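No value in this document is a laboratory result; all are computed from the given coordinates. Here the structure is a predicted model, which is why all the values come from computation and not from measurement. Cβ atoms are built from the backbone, for glycine too; each structure is taken alone.
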Structure I
Amino acid sequence: MPRRPRVTPEQILDAATREFAERGFAGARVDRIARRAGVNKAMLYYHFRSKQTLYRRLLRRAFSQAGARIQRIADSDAPPFEQLDRVVALFADLIGEQRFFPAIMLREVAEGGAHLDVETLGLLAAVPGAFGRIVARGIAAGEFRDVNPLFAYFSMMSPIVFFLCAAPIRRELGARRLASPDIRNVAAFVSHVQANMRRVLAPDGAAGPRSTT
C-alpha cells in the first residue's frame with residue numbers, strides 16, 4: 001500500500017491561513033486546521049507548539065515574503081517613480097497570491113493588534129520600511145515632494161487591500177449591472193492607484209512620469 005505523502009509545515013500554514021481568515025484567532029480551531037491540512041493534531045503540534053505559534057508563524061511568513069520583494073524593488077536602479085509603480089503592482093499581486101491573508105489582517109486591526117508580538121511587529125514594520133526607502137530616495141533626488149513616507153504607504157496600500165478584499169461584492173455588483181463593468185477590472189484599478197500615487201508624490205501635485213514597465 002503506497003505511503004501517504006508527508007504534509008509539510010508550509011501546507012499546515014496554508015490550511016491555518018484559511019481557518020484564521022474565516023473565523024479570526026479566537027474562533028479558529030486547531031482540530032479544523034489539522035483536518036484541512038490532512039494531519040492529526042499530534043503532527044500539527046509537533047511542528048507548531050500552539051495555536052498562537054501557528055498564527056504568528058503565518059503572519060511572519062507573509063510579512064517576510066512581502067518585505068523581501070519590496071526590498072528588491074527598492075534596491076533596483078529603476079527611477080523612483082518606476083519603483084513606485086512596481087510596488088503598487090506588487091501589492092496587488094501579493095494579495096492575489098495570498099487572498100485569505102488580508103482578511104486576517106483586517107481582523108487583527110479590528111482587535112488592536114492583540115496577537116502581534118515584538119518579532120512579528122518587526123517583520124511587519126519592514127514592509128512600510130522598504131517602501132519608505134523608495135519614497136526617501138525620491139525626495140532626496142527632488143522627484144518626490146517632501147512627505148511622510150508612512151502616510152504615503154497607507155495612501156497606497158489601503159485602497160488596494162479594500163478593493164481586492166471586496167472582490168465578491170464587486171462581482172455581484174457587476175453581474176447585476178449596479179456598477180460600471182470596470183469595478184471587476186483589477187488591472188484598471190492598479191493603474192488608477194499608480195496614477196494617484198504619482199500625483200500625491202509629484203513635487204507640483206501633477207502626475208509624475210509614467211512607468212514604461
Structure II
Amino acid sequence: MRVAVKICGINDAIAMRTAIEAGARFVGLVFYSPSPRSIHPNVAAELAKLVPNDVIRVGLFVDPDDALLDSVCTGVPLDMIQLHGAEGPERCREVRARTGLPIMKAIKVADATDLDSTYAYEGAVDWLMFDAKAPVDMVGALPGGNARTFDWKLLSGRDWPVPWMLAGGINADNVTRAVKDTGAVVVDVSSGVEATPGHKDPDRIQAFLKVVRNL
C-alpha cells in the first residue's frame with residue numbers, strides 16, 4: 001500500500017501548489033493563533049481554492065470555541081477538522097455535529113500509557129493522529145509542530161477502530177524508519193519541511209514526498 005502524506009501548516013500559495021503537485025493527499029491549515037503557522041480565514045479561503053477535489057483540506061484547531069468554528073467553516077471549504085488540544089470524546093462529537101465534518105483527534109504520546117485514552121474516542125472521531133507529546137519543561141512548546149518524535153515502536157502491531165496517521169518530528173531523513181517502525185500508511189509533516197518555523201520550503205516538500213513515493 002502506498003503511503004500518503006499530509007503537509008500541515010501551509011500558509012502561502014507557493015507551498016500549497018508545491019504540496020499538491022508533489023503528490024500530497026492531505027493539506028493542513030492551522031487556525032491557532034499562537035502557532036507560527038496560523039493563518040487568517042480569509043487567506044485560508046483563497047488557498048483552499050487551489051486544492052483539487054481529490055486532496056483533503058484539513059483545518060487544525062486547538063480547543064476551539066463554537067464562534068471560531070463557525071467563523072472558519074462558514075468561509076473556508078474544509079473537508080475535515082483536526083482537533084489538537086485537550087478535546088474529550090464528547091467535545092469531538094459536538095464539533096462533528098456542529099460542522100458536519102469528519103473529526104481527526106490528535107493523541108499526544110510520550111509513553112505507552114498515553115495510548116490508553118485512545119479507545120474512549122471510539123464512535124466520537126473518524127480519524128486518529130499520533131503526535132509527540134511536548135515535555136512539560138520545553139520552552140515555547142506548542143500543541144504540535146515542535147519537531148519532536150516519540151518511540152514509534154509503541155504503535156507497532158496495534159490496531160485502531162478508525163484510520164490513523166503518524167506525526168511528530170518526521171522529515172525526509174527519518175520517514176522511512178517511521179513507517180517501518182509503526183506501519184503507518186499516512187504520515188503528517190510540518191516542521192520537517194520548513195526553512196524556519198512557519199515558512200514551508202518548496203524544495204524540502206518535494207524531497208520529502210519523493211522519499212515517501214519510493215517507500
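Couple of notes before you dig in:
- Of the structures I, II, the one that -8000 was derived from, the read-out being helix-only ellipticity at 222 nm (-39500 (n - 2.57) for each DSSP H run of 4 or more, over all residues; to 500): II
- Origin of the derived value 2.0 (distance in nm of label points 7 Å out along Cα→Cβ at positions 84 and 124; candidates I, II): II
- Source structure of the calculated read-out (mean count of other Cβ atoms within 10 Å over residues 20-27, 15.6) within I, II: I.
- P(r) over Cα pairs in 5 Å bins from 0, in percent from the coordinates reads 1, 7, 17, 21, 22, 18, 11, 4, 0; which among I, II: II
- With distance in nm of label points 7 Å out along Cα→Cβ at positions 116 and 132 derived as 2.4, matching label from I, II: II
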